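Presented below are the structures under discussion, each in the form of structure tokens.
Any read-out appearing in this document is the output of simple, stated calculations on the displayed coordinates, not a laboratory observation. All values reported here derive from a predicted model rather than from experimental measurement. Cβ atoms are built from the backbone, for glycine too; each structure is taken alone.
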Structure I
Amino acid sequence: MKTYGIIGNPLGHSFSKQYFTDKFLKEEIDAQFLNFEIPSIDKVLDVVKDNPTLMGLCVTIPYKQEVMAYLDEIDPLAKEIGAVNSIQIRRENGKTYLKGYNTDIYGFGESLADFIKGRKLSALMLGTGGASKAVATALKNQNIEFITVSRTKSERTISYEDLSEDIISSHQLIINCTPLGTFPKVDACPDIAYSNVSEGHFLYDLVYNPSTTLFMSKGLEQGAKAHNGLRMLHLQAEKSWDIWNQ
């Protein structure tokens, strides 16, 4: 039986185990999916060594960047983004070969295209964490101009305090790349003036639990359209599956 899994810490929030377990049952695939909650990234090689049937790994918080130092090869797109969320494991002639990919960009890009349906929008990207790197690349690929918003102003970002009514009204795609609002802290959301959001806005939250976050609710109250991150996760998971089995 082939084994697949996910590394991260903590993993209580992860949807991957249930998703792949359901997939294996539905499609009658003889495989198992395991959670590997490791205390530090250097344990990833032990996970691979101790599980000889392991063929692929998902990578989640906080290891998407740190894991890159432990890989034999990194796909050029993942290298450009600076984050890996999927590892293909090959075992040949007694040797183990690890190659890193980023499927977040595919998952986000495809789900965003379905959400905005070709509309020409400018975007505000809230947050500068690991997920924002894939989001930024996907936005560039779709020729969507964007401004990055962070808690602290820098050469490449503006701060939340800089978000004027004009900026919000002229950037009708707002993407939450922060973990704010994730279960169980469902009463949190990015600190923006939601009163400046209109019916012409599209709010995309990478958070998927709960299915309607406070960020989304505040947008919906203003008549905006809202979308959570679950579709992105499904798409990136299937892309990882393709990579693991190519």
Structure II
Amino acid sequence: MDHRPLGKTGLGVVPLGFGAFKIGRNQGIKYAHGYELPGLSEVQELVDGLLALGVDYFDTAPAYGLSEERLGKTLPAHRDGLVISTKVGELFEDGVSHYDFTDAGVRHSVSRSLARLNRQTLDIVFIHSNGQDDHILHQTDVVSTLKSLKADGVIKNIGFSGKTVAGAAASLAWADVLMVEYHLEDRSHEQIIAEAADQGVGVVVKKGLASGRLPAEQAIEFVLKNPGVSSLIVGGLNLAHIQSNVAAARRVLGR
């Protein structure tokens, strides 16, 4: 798959990125069916397979359990085109999510992500919203702290992964990248995607298959044919399934 520009970040991302939730966490999930957490050797096999398919954009988060640590152990330290995004704000410990948007909490989270991912800098860090987008953006330290960490060179690009259209719209003033839910059953962020493209803000789509409710090829086509979308994140543990999604993306894009 060819890489697409991610807004004005200077990064290129593949149209179909990998969401690394399932390689690190199987508690407190919203999926219809449970699953066994893979071992590290299985994760290595999956990651190697993804890279062989040309999938070199990986999205993770501290809230995804062992995900960051496992990516740090299985991804190559240096590879042209490799992009990793992670998040701040949500932690998942002892089976429960905890939220911390304070300056100290965000800095600690970023430091820990650097160590777990085995990176000197982080390509993209999103704010991981708990749904209270307005409060997070305007009543906590998180935006100013991320701006400071970006100015210091610890983070290359910052963004917002929220729940509301209003939150995404407010983030256009400072974000390099937005992560939004967008699919055939929820087009509420469509105007924001267009506005982001006009402003040079990259857009990454989450839950583009409506958590598995939509036929994969139809859902992938809908998302990737929007010119404002840089990448659609899909997850899973079955490499053959992901390979079929990559093939669908290639058919949609004509290559």
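Couple of notes before you dig in:
- Answer label among I, II for the case where Cα Rg over 2.2 N^0.38 Å, for residues 4-107 alone, calculated from the coordinates, equals 1.03: I
- Answer label among I, II for the case where mean count of other Cβ atoms within 10 Å over residues 84-91, calculated from the coordinates, equals 24.8: II
- Structure responsible for 19, with percent of Cα pairs over 30 Å apart calculated and labels I, II on offer: II
- Read-out helix-only ellipticity at 222 nm (-39500 (n - 2.57) for each DSSP H run of 4 or more, over all residues; to 500), computed value -9000, structure in I, II: I
- With FRET efficiency 1/(1 + (r/R0)^6) of positions 92 and 164 (r between Cβ atoms, R0 = 30 Å, to 0.05) derived as 0.00, matching label from I, II: I
- In this comparison of I, II, the computed figure 3.8 for distance in nm of label points 7 Å out along Cα→Cβ at positions 28 and 204 is attributed to I.
- Of the structures I, II, the one that 18.8 was derived from, the read-out being mean count of other Cβ atoms within 10 Å over residues 60-67: I
- Source structure (of I, II) for relative contact order in percent (Cα under 8 Å, 6 or more apart), computed value 20: II
- Computed over structures I, II, distance in nm of label points 7 Å out along Cα→Cβ at positions 212 and 236 reaches its largest value in I.
- Ranking I, II by FRET efficiency 1/(1 + (r/R0)^6) of positions 36 and 116 (r between Cβ atoms, R0 = 30 Å, to 0.05), the structure that comes out highest: II
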